[in-house]
Structure P
Amino acid sequence: MSNMSNIPDLLNLRVWVCFFFLLAGIISEIGGQTPENISDKISQWEYYRQGKKELIALLESPKEEIRQRSLRALGRRQDPSTIKVIAERMQDESIAVRKEAAFALGQMFDSKAQNYLLESLKTERKPQVLKMIIEALGKTGDERAIDALHQVLKRKNHSIHTQTAYSLGLLAYRNHKKKESVPLLLNILEGNTSERQAASYALMRMAFPSTEANLVNTLSDSDPLVRMNAARGLGNIKGGQKSLRKAFLDSDWRVVINAINALDSIQEQDSFETGLGLLFLAHHSNQHVRLSAIKALRKQKNPSFGEALLFCLSSKDPLVIKETLATLASLSPKIAQKRIAQYKDDPSHLVQIGRAEALGILGKDHLAELKKLCQSKDTRIAGAALESLAQVKDSRSIPIFREALRSGDIALTTYAAQGLVQQKAKSAVEDLIKVYQKLSFPEGVEPMQAIIEALGNLQSKKAESLLRKAIKAPHRPLAQAAAKAWKEISGEDLAHEICLNSEITTPFPQNMEVFSFPIYAHIETSRGNFIIELLSKDAPVAVNNFITLAEKGFYNNLSFHRVVPNFVVQGGDPRGDGWGGPGYVIPCENNFHRYGTGMVGMPLAGKDTGGCQLFITHSPQPHLNGRYTIFGQVTGGIEVLMKIQMGDRFIKVEIEK
């Protein structure tokens with residue numbers, strides 16, 4: 001009996017001996033015995049999305065730093081098959097390791113992580129880990145997570161209330177919400193600044209009509225970020241019109257923008273009063289407000305507003321002309337036709353984009369003019385014309401789309417595929433398949449995805465062979481699009497065949513230097529200068545990539561091609577239309593930084609497709625957290641950033657080391 005009782009201990013001993021030899025083999029294999037060498041190898045596995053087995057084994061390392069780095073690498077892979085082994089680290093003795101494990105579970109964006117997070121929420125006591133668990137539940141949870149977060153809000157630990165409210169907002173963003181959240185959020189809406197910001201964000205996302213009076217009152221809050229959320233929330237619940245019009249006079253332009261957008265989303269009976277307010281804002285000193293007001297007037301459908309808006313065409317600003325032409329087409333078609341003709345030969349691509357938008361609104365009688373714009377050598381103009389043409393329901397546009405599809409340009413191919421779907425052009429299926437077969441990753445990933453979606457929408461069995469191959473593509477969004485298209489055509493669900501993780505096979509700058517001192521980028525633009533602190537510790541590949549490009553003069557004279565007021569400015573594209581890159585892709589490096597005002601992020605066309613472009617936030621955007629790499633933050637000249645408009649340019653970028 002005594003010998004039998006020792007068997008479990010002997011088995012455990014054998015397990016640990018086996019693990020020791022496995023870990024020793026891994027350390028030997030990576031070429032060194034020091035933590036530094038192991039860390040370097042982890043970096044290689046992380047950035048090329050390799051070594052899953054080795055990373056999992058290293059989670060048992062006695063070195064806290066190695067466990068932490070391995071968890072970060074696994075989190076950035078976003079492979080749901082690793083959820084269980086990551087979750088086991090939620091019991092780690094190290095606070096830093098538990099925090100990293102919670103973050104990694106959230107990065108799976110997969111409901112299978114929820115149970116592990118809920119269990120840890122019951123036992124964890126350290127606020128920094130609790131906050132990460134709560135944030136992760138916002139990314140992965142459902143109604144069960146909501147109930148658990150309600151219990152957190154009832155605790156006296158106010159240090160975690162802010163993150164809890166944000167997570168309830170993120171759950172609502174993912175269509176999980178409960179009315180029972182409202183009284184708890186209203187309670188902390190009376191708290192400190194960060195709590196009010198978070199509570200107003202959650203109420204905005206939940207959009208319960210019963211909160212209208214509360215949101216109206218919140219429009220008077222001392223903090224502009226709270227007022228922004230309140231204005232947007234009223235738009236979501238289609239209420240508070242009178243109060244939103246009063247918000248047109250707010251001292252913060254971002255609140256005014258949200259009030260404009262909110263009223264724009266509401267179909268009002270008393271729209272004449274709103275129209276007058278928008279005409280007033282069309283004279284505003286802030287250009288973001290002015291442009292947004294002109295655009296919002298399109299929904300008013302009152303011809304007299306069109307005549308009143310003609311003063312805007314006396315502006316020398318091409319952006320004002322662009323928005324005014326499209327708005328005139330909505331309000332006063334006869335006036336618009338005359339004005340559009342006056343700008344036929346205007347050299348500004350922005351004005352020509354405005355002409356394209358206006359012609360699309362005017363409709364079928366202007367196909368010939370739209371066709372000419374679709375054939376422009378400037379892809380910015382041609383792309384805008386194709387988008388407008390897609391809104392004109394006329395089979396005569398099909399040859400135009402087919403011509404653009406075969407152009408070889410990634411942007412025009414994408415717009416053409418989308419346009420062919422709008423026209424239900426089943427005759428173009430063979431063209432779509434032929435063009436797809438000529439495209440390759442990473443440059444062609446967006447048109448490839450657009451073509452796959454088009455084939456699914458057009459219900460063509462001719463595409464089945466292509467789709468079966470695409471389902472196994474190493475790019476997850478592409479594979480997911482193919483699985484969806486296959487199901488639309490055949491009714492069969494092949495989601496289980498999608499590759500959950502892929503290695504990065506395209507070369508990218510491998511310099512991963514982490515600077516031990518602050519490093520800054522001085523950005524000189526056509527609007528003025530601002531400064532970015534680069535976060536090399538948390539995103540070394542993105543930072544080193546940016547530095548390498550900047551020191552080559554890559555960004556000099558490139559444009560800011562996209563500006564969404566009170567959201568982001570985006571630039572750094574060598575094409576100038578948002579479709580360009582450096583010729584390679586770099587991996588995502590999602591980290592603990594959060595999208596507040598002035599944070600610098602990496603635009604993507606799907607996971608691990610970053611390159612040379614960057615975007616900078618006008619205000620906090622919690623729904624972007626963990627989805628796009630943050631590699632910098634504006635530390636000087638934020639007022640210049642807030643003035644940048646579409647078409648403005650980088651003059652030069654200088655790196656201060």
Structure Q
Amino acid sequence: MRNLFIVFFCLVSVLTIKANGQESLWKIQATDYQGTYYGAAVANGGIGILPWKEPFSIHHVMLNHVFDAAGPQDVSRVLRGINPFNLQMQINGQMVNGDNVSEWKQCIDMREATHNTSFTYGGKANIAYSICALRNLPYAGLIRVEVKALEDMYLSVANAVDVPDEYKNPESKQISVNVDGNELKIVRTWALSKYREQEVSASSAFIYDKNPNVQQQYNGANRISVSIKKGEKFAFSLLGAVCTGRDFIDPYNESDREVIYGAKEGLNRLMNGHRKLWNELWEGDIMIEGDDEAQRAVRFAFYNLYSNARKGSRLSISPFGLSAQGYNGHIFWDTEFWMYPPMLFMNQGIARTMMDYRTDRLEAACQRALSYGYDGAMFPWESDDAGEESCPTWALTGAFEHHITADIAIAAWNYYCMNGDKRWLREEGFPLMEKAAEFWVSRVEKNKDGSYSIRNVVCADEYAEGVDDNAFTNGAAMRTLQDAAKAAAICGVKVPAIWKEIASKLRIPKFEDGVTMEYEGYNGQIIKQADANLLVYPLNLITRPEEIRKDLEYYEDKIDKTGPAMSFSVLALQYARLGESEKAYELFVQSYRPNQLPPFGVISEGAGGTNPYFVTGAGGLLQTVINGFCGLEITDNGIKQLSSKLPKHWKKLTITGVGKDKKTYSRIQK
């Protein structure tokens with residue numbers, strides 16, 4: 001009996017250690033307060049909140065698809081929100097800041113989507129707080145704070161609302177409402193943006209257990225004060241909401257309502273609702289046995305993609321998501337070619353809303369085609385909320401990087417292939433694909449030998465401007481025409497014969513040895529990012545292993561090592577499918593490790609860059625694992641698992657929540 005107990009105890013101990021080890025893979029820790037610091041945002045698809053290392057510091061709040069001009073007569077730029085989440089704490093009249101902090105720790109809990117900080121301040125108090133952008137309230141965020149007194153102390157906390165310089169003439173007032181017999185004092189701050197007068201309103205209120213010792217005052221900001229005895233704890237929360245004229249006719253009262261709703265729901269119900277929705281998101285997950293570094297990097301990529309979008313919003317994701325104003329918050333091909341594919345496999349709701357963004361703006365794309373003398377739909381290279389071209393005029397990409405129209409059409413076909421929704425295809429998908437096909441018919445030029453060319457474009461490799469017959473642009477146009485014809489057949493629509501003719505005769509230039517030439521006249525120049533290699537994946541136009549390997553070997557050393565990380569992701573993916581797992585792993589880590597910034601490993605666009613978080617790179621990294629190492633492929637008949645090989649130190653790869661049926665796929669080391 002004693003031996004049986006020992007065996008049982010050891011088994012429990014092993015399982016406990018394993019469980020604790022797994023739990024640690026959901027968390028990213030920081031402990032060096034003096035170290036280099038790049039923040040990691042918490043977001044919910046509606047707003048993004050960027051905490052920093054200093055006590056209670058929040059750099060800014062980002063608004064999703066809410067735009068103003070970047071300056072007088074300038075292009076549109078996504079707005080930072082009025083920030084209702086600022087807290088200023090004093091202990092015995094002394095401001096709590098970074099000057100006297102010890103035992104500082106921060107932790108991103110990816111499972112619960114919270115950003116948690118704890119520290120000791122001047123030997124007087126242990127302070128802990130947690131920040132989250134509530135998944136169940138897409139315009140709201142919550143900060144929960146607990147203070148433990150290490151000596152008798154007087155605590156005072158102010159909620160000073162921050163108005164960025166993008167606004168003019170801000171105003172503020174306090175509103176009192178009764179919630180369950182308690183007075184809820186809300187501060188509402190509102191303003192118009194400087195140039196296009198976007199309405200923005202932010203409301204916030206302190207929430208705490210009824211306590212006769214707590215004093216609350218208003219002097220331009222809400223403030224609570226309380227005396228705490230040594231050993232006692234005092235807990236409170238700040239609930240804030242930011243609403244805009246984009247989403248509400250009356251954003252002013254709506255921001256109040258969101259705070260009132262949250263206060264009435266109570267903190268437990270708010271957090272339970274938040275956790276429930278994140279648990280649903282995490283049904284789509286990747287588990288890597290044998291590589292904790294890769295596991296955290298992959299899960300952090302998912303965490304950021306999930307954070308920056310939500311089903312039903314009919315909005316998409318910009319390259320820097322809701323972390324910053326990078327690229328002005330515009331929508332590029334980054335969405336359809338890099339971020340969308342992982343979501344198509346792992347979260348149908350988010351994939352659908354990313355497609356909704358484009359179908360909603362089809363009319364604007366048709367107007368743009370008309371404006372430039374083309375037929376069909378010509379989607380903008382940089383799209384703002386109106387779906388119009390928002391690229392700065394100094395960049396030729398806005399006028400000539402036309403592959404974006406093909407990228408969107410291919411994404412629409414892949415959406416149908418994943419879910420088989422014929423009604424969606426008839427009503428939304430095929431109308432978009434048809435207009436994209438009509439654009440390419442009007443865009444190509446017929447050569448004397450009967451072939452077709454697309455001239456004067458900016459390539460996916462944006463170092464190449466004004467070139468002819470770019471391999472990727474032509475290949476993507478070819479796929480658009482082929483996919484649109486297949487969609488038409490399903491919808492019972494007869495298509496023009498010219499679609500098939502152009503698709504079969506578009507020029508893809510080659511070198512004498514068979515290597516794909518990036519564009520007519522290319523002779524080995526350094527390229528910004530993968531281009532010709534994309535004909536293998538995701539276009540599937542080159543399928544013979546010997547041709548794939550030739551293109552990989554030729555272009556790998558042509559890629560600018562400081563360029564966007566996605567190039568190495570797509571090369572890694574192709575090597576994994578060729579069975580060259582160690583080469584694939586080498587390129588896989590190159591796609592994120594040089595781009596990681598301390599202390600959490602947020603990734604920048606290029607190696608050595610300082611502009612996180614680059615969600616496009618996260619999408620590429622995930623495709624390497626999902627479509628490369630696991631070999632999942634979207635075909636005309638749904639998901640297929642192709643042959644591929646794991647890195648030798650990976651024991652097992654498991655992917656859950658795949659497709660509309662949320663299936664599980666795995667690959668075991670052999």
Structure R
Amino acid sequence: MRVYETKDIRNIAVCGSSGSGKTQLVESILYKLKTINRLGKVEEGNTVSDYDPIEKERGSSISSSVLTVENKGVKYNFIDTPGYADFYGSVTSALEVSEIVLLVINPHEEIDIVTRKIWKSAKEQKKPVILFVNFMDNSPREFGEIVENLKALSQNMAPVIVPVGKAENFKGVMNLLENTACIDGEKKEIPEELKKETSEYSESLMDSVATADDELMEKFLEEGSLSHEDIKKGLLEGLLKGEIIPVLSGSALKTAGIDEMMDFFKTYAPSPEEIQLEKRSISAGGNFTGLVFKVESQPHVGQISFVKVYSGALNTGDTIYNLKDKNKQRINQVSVKRGSDNINVDKINSGDICSLIKIENTEINDTLSTDLDSEEIQKINFPQAVVERGVYPKSKGDEEKVAGAFSSIIKEDPTMEFGYNKETKELVLKGVGALQLELLVKKVKNRYEAEIELTPPKIAYKETARRKVDGIRGKYKKQTGGRGQYGDAVIRLEPRERGKGFEFLDEIVGGRIPSTYIPSIEKGIKDAMEKGVIAGYPVVDISIAVVDGSHHDVDSSDMAFQVAGSMAFQKAMKEADTYILEPIMKTRIKVTKDYTGAVMGDLNSRRGRVLGMEPEGDLQIINAHVPKQQLTTYAEDLRSITSGAGEYTVEFDHYEETPMNVQQQLVTEYEREKEQGR
């Protein structure tokens with residue numbers, strides 16, 4: 001593969017909802033360009049893009065795949081992305097490093113929240129969007145109706161490549177820009193009998209072009225039409241400004257509309273130097289700098305780091321630095337990717353995408369450069385992990401093996417988190433969705449032969465006191481024949497304001513307890529606080545003062561006063577009307593307006609409190625406080641309630657008192673476990 005200049009590169013993120021046919025579309029592009037000699041099919045598990053064993057088994061993408069192809073002097077880097085909401089992190093990175101968004105539309109489905117998210121992100125990033133309406137060979141709707149529905153995203157839809165016939169009568173496509181058609185595999189000028197059929201689309205295209213350019217609008221109003229060259233000029237300018245949304249159509253499985261789409265890309269899709277963004281601009285000169293936007297591990301290869309080059313050029317043999325840790329490494333080989341295949345090249349210019357093998361200690365969002373003084377490239381902001389599960393190895397002794405496996409694999413997906421929760425004393429895995437976590441467990445089993453069970457996470461409940469108690473004594477006295485043990489402490493316990501934590505006061509006068517034993521009392525109390533009193537949860541937000549006590553010159557010891565402090569604390573808590581606190585999460589739910597009532601009703605059933613609502617376009621945002629314990633299955637439940645049209649984020653907000661029925665359940669469970677010796 002030859003070295004391409006920035007102007008001859010096109011980076012295209014292929015996005016859309018699950019089932020829209022993105023992977024099949026990219027496969028058809030490879031086939032039509034004769035990059036592959038056999039057309040793979042998603043259902044047969046033999047596409048170039050879905051090469052991961054789990055993707056082949058599922059028949060759908062779970063991570064992005066970079067596919068580099070050449071055509072008519074242009075190099076295309078297609079990034080095929082997953083359509084399922086759980087894997088939106090891959091979509092995020094693809095959108096960030098591409099200059100063009102190819103949004104694939106399934107005419108069988110309504111515009112879902114994933115499609116809307118992609119659309120919104122592309123518009124926020126000022127990236128041109130091109131739509132491809134797939135499945136025109138079996139579409140249940142007329143193309144005109146589909147275009148009208150798409151106007152829910154933007155009124156500036158401009159049909160460019162339109163179908164001939166529909167469903168079982170689908171015969172091919174017509175290119176309105178070039179006045180050509182491909183009917184039953186034969187390319188020719190659009191027949192006269194079809195021109196009437198396309199007149200409405202041609203007028204719509206002219207309207208869109210004229211609307212985006214004042215000069216063309218004036219000419220259109222004066223003359224009633226625009227020339228072929230006018231339309232091409234206006235379309236190019238409108239696409240770059242984001243004021244025109246070209247709509248293409250065809251059938252990925254039948255490879256209909258693919259040639260026309262590629263010709264459109266060559267003429268109208270902007271190169272990296274034409275889309276200059278403030279946060280990540282492209283510069284042909286200067287030292288090489290690049291951003292790692294994806295990493296993956298392949299058997300017998302190791303870690304592969306995918307890099308978008310933002311300035312300079314990268315050559316095989318260059319020495320680069322990771323600006324995160326200043327680590328220096330030599331690049332033994334620069335490659336481009338086509339699914340799982342690595343194609344070696346000598347050089348990659350700015351604006352291009354490459355892959356680097358075995359670059360040590362490299363993670364997503366790292367900036368690589370040949371100059372230590374280069375500025376770091378702005379990091380990609382990934383979706384928040386909202387689903388949490390406890391992680392338990394099925395085989396004893398596999399804890400370290402499992403921890404190592406997870407630590408390695410989650411480097412491939414920044415939307416996932418893995419670590420030890422000190423509060424609940426368990427390994428915890430977090431992600432965007434439950435399916436994402438389940439498939440990660442499968443990966444760990446396949447790669448590391450370690451079996452893991454995911455469980456609902458333990459909730460970090462707390463215990464605290466409701467009222468003040470005073471004069472509570474804890475006396476520890478033990479005589480065993482030799483030196484005994486003696487510690488005696490009297491305390492006062494008071495509740496503190498929520499979130500104020502623990503306060504310890506020494507109010508001993510007259511040397512009733514020597515000052516050397518006061519820290520021992522405090523330690524005994526703190527140790528007992530960690531273990532809880534009524535349900536085994538840590539005690540918080542209390543003040544304890546040591547007010548009196550006694551000691552023995554011979555038998556008193558640090559240990560004896562630790563025990564005495566613990567005894568006094570436990571007695572005091574039982575008299576202070578101990579109750580349980582639960583974590584409350586600030587939850588932000590985004591849904592289409594049709595599902596607002598159902599979501600709010602569900603929140604009420606989860607003991608949630610709706611704080612308010614706010615519109616966002618044609619979506620509704622519901623802000624609520626919800627107990628964390630009620631959110632364990634919320635990702636799956638929300639998807640079910642809203643038919644996939646809902647999403648949410650969560651963050652810890654505060655603790656508040658647990659309802660009595662929940663508290664009693666926790667106390668009963670704790671007592672049962674104590675009886676069983678657990």
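When percent of Cα pairs over 27 Å apart, for residues 307-434 alone is calculated for each of structures P, Q, R, structure R comes out greatest.
Can you spot which of P, Q, R the value 75, 47, 23 was calculated from, given it is Cα extents along the principal axes in Å, for residues 403-626 alone? Before the final figure, lay out each step's value.
Working: P: 58, 35, 31; Q: 55, 43, 33; R: 75, 47, 23.
Of the structures listed, the value fits R.
Computing Rg/Rh (Cα atoms, Kirkwood Rh), for residues 195-498 alone across structures P, Q, R gives 1.05 for structure P.
Just so you know, all these numbers are worked out from the coordinates, no wet-lab data involved. Model, not experiment: these values are computed from the prediction.
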